[in-house]
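Got some structures for you, see below.
Read-outs: derived from the displayed coordinates by stated rules, not from any lab. Note that the coordinates shown come from a computational prediction; the quantities given were computed from them, not determined experimentally. Cβ atoms are built from the backbone, for glycine too; each structure is taken alone.
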Structure 1
Amino acid sequence: MTFIDRRAARVLLIDAAERVLLLHGGDPARADQHWWFTPGGGLNEGETPALGAARELLEETGLRADPAELGEPVHHETTEFSYDNRQYRQDQDFFLLRIDSWQVDTTGFDPEEQRTITAHRWWSVAELDTSTEQIFPIGLADLLRKVL
C-alpha cells in the first residue's frame, strides 16, 4: 500500500467548563461513515505546526489565536487513514488552548470542509468516555485527563 505522507497540527480547544470542541464529518468516498475530530489539518509548505494549528483553528472555528499562544505541542502521534480513496500517513502535533467560551463560526470553511464537516459540539471527558461514536484521536478522553 502506498501512503501519502503529510504533517498536520491540531488543537485541543478547551472551554471554561473543561469541554473540548470537536467537529463532525466524514469521507466523501464513504458516505455512510462519520466521526468526531479535533480542529486542525495538514500543514502548508513551509508552515510550522503552531502556524498551521492557528490557521486551521481560524478557518474551522473562526477563533483567531496567536501561534505563540499555543506554546509547545502537548501530544504527538502518527496515524494512518483513508480519505477520498487515498491512503495517508500523518504525523500530527496537538496543541492545547484554553478559552472562556466560543461561538463557533464556520464561514471560513474551505470548499472541502464545507463538503465534509457537518456539525460541531463541545464534549466533556465523561461524555467522551461513554460515547459509542467514532472519535479521533483514539483515546482522546485519556489524553485530556493527562493535559488538563
Structure 2
Amino acid sequence: MGAKLGGTGGGTNIVEANAEINVTPFVDIMLVLLIIFMVASAVATPGVEVKLPIAVAAQTDSPPKPVYISIQDDGRVYIGDGETTYETLGADLTAAVGRRDPTRERIYIRGDEQTRYGDFMQAMNSLQDNGFYSVALVGEDKAR
C-alpha cells in the first residue's frame, strides 16, 4: 500500500491512503506459471517409441437384456410387454430371467406417478419372496 503526501508545501503534511491495486506483479507471476506449465507438459509426453504387443483377451458375453417391471396407475403389472398378476409375478419373472442367478439379476421397476404405494409394495414383496434382491427404480429425467 502506498502513501501520498498531501499539502501545498507549507506546514502540515497530510498522509492519504492510495487505494489503487498494482496488478503488474500478479500478471508477471501468472505469465511465469504459464511458461512453466507449457514446458512441463511438453516434457511429460513420452517420446520413446515402443512397439506394444497385441492383447489377446477372451471375448466376454454381452450383458443380459434388462428386465423391466411396469406398474400402471390402475394397478396392472407387466413384465416387459406381457401383462401378469401380483400372484404370478415371481414365477413369471423367474421364467423371464431364465437360467441366470436371480440374486445377481437387476430388476428395473417403472411405476406410474399415480401408482398406489400398496401396489408397489406388493410387487416388491413378490420379488423378494422369489430371490430378486437387486432392484432399481426408473424415473424420468427432469428437463432443464
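Source structure of the calculated read-out (percent of Cα pairs over 23 Å apart, for residues 37-124 alone, 24) within 1, 2: 1. Here Kirkwood radius over Cα pairs in Å was derived from just one of the structures 1, 2, and that gives 15.6; the source is 1. Structures 1, 2 were shown, and mean count of other Cβ atoms within 10 Å over residues 21-28 at 9.1 was computed from 2. Looking at distance in nm of label points 7 Å out along Cα→Cβ at positions 69 and 133 over structures 1, 2, structure 1 comes out largest. Each of the structures 1, 2 was assessed by FRET efficiency 1/(1 + (r/R0)^6) of positions 45 and 117 (r between Cβ atoms, R0 = 35 Å, to 0.05); the largest value belongs to 1.
For the read-out helix-only ellipticity at 222 nm (-39500 (n - 2.57) for each DSSP H run of 4 or more, over all residues; to 500), a value of -6500 was computed from one structure; give its label from 1, 2. Source structure for this number: 1. Can you rank 1, 2 by relative contact order in percent (Cα under 8 Å, 6 or more apart) and just name the one with the largest value? Top value of relative contact order in percent (Cα under 8 Å, 6 or more apart) goes to structure 1. Which structure, out of 1, 2, was FRET efficiency 1/(1 + (r/R0)^6) of positions 93 and 109 (r between Cβ atoms, R0 = 25 Å, to 0.05) derived from, given a value of 0.65? Here the read-out was taken from 1.
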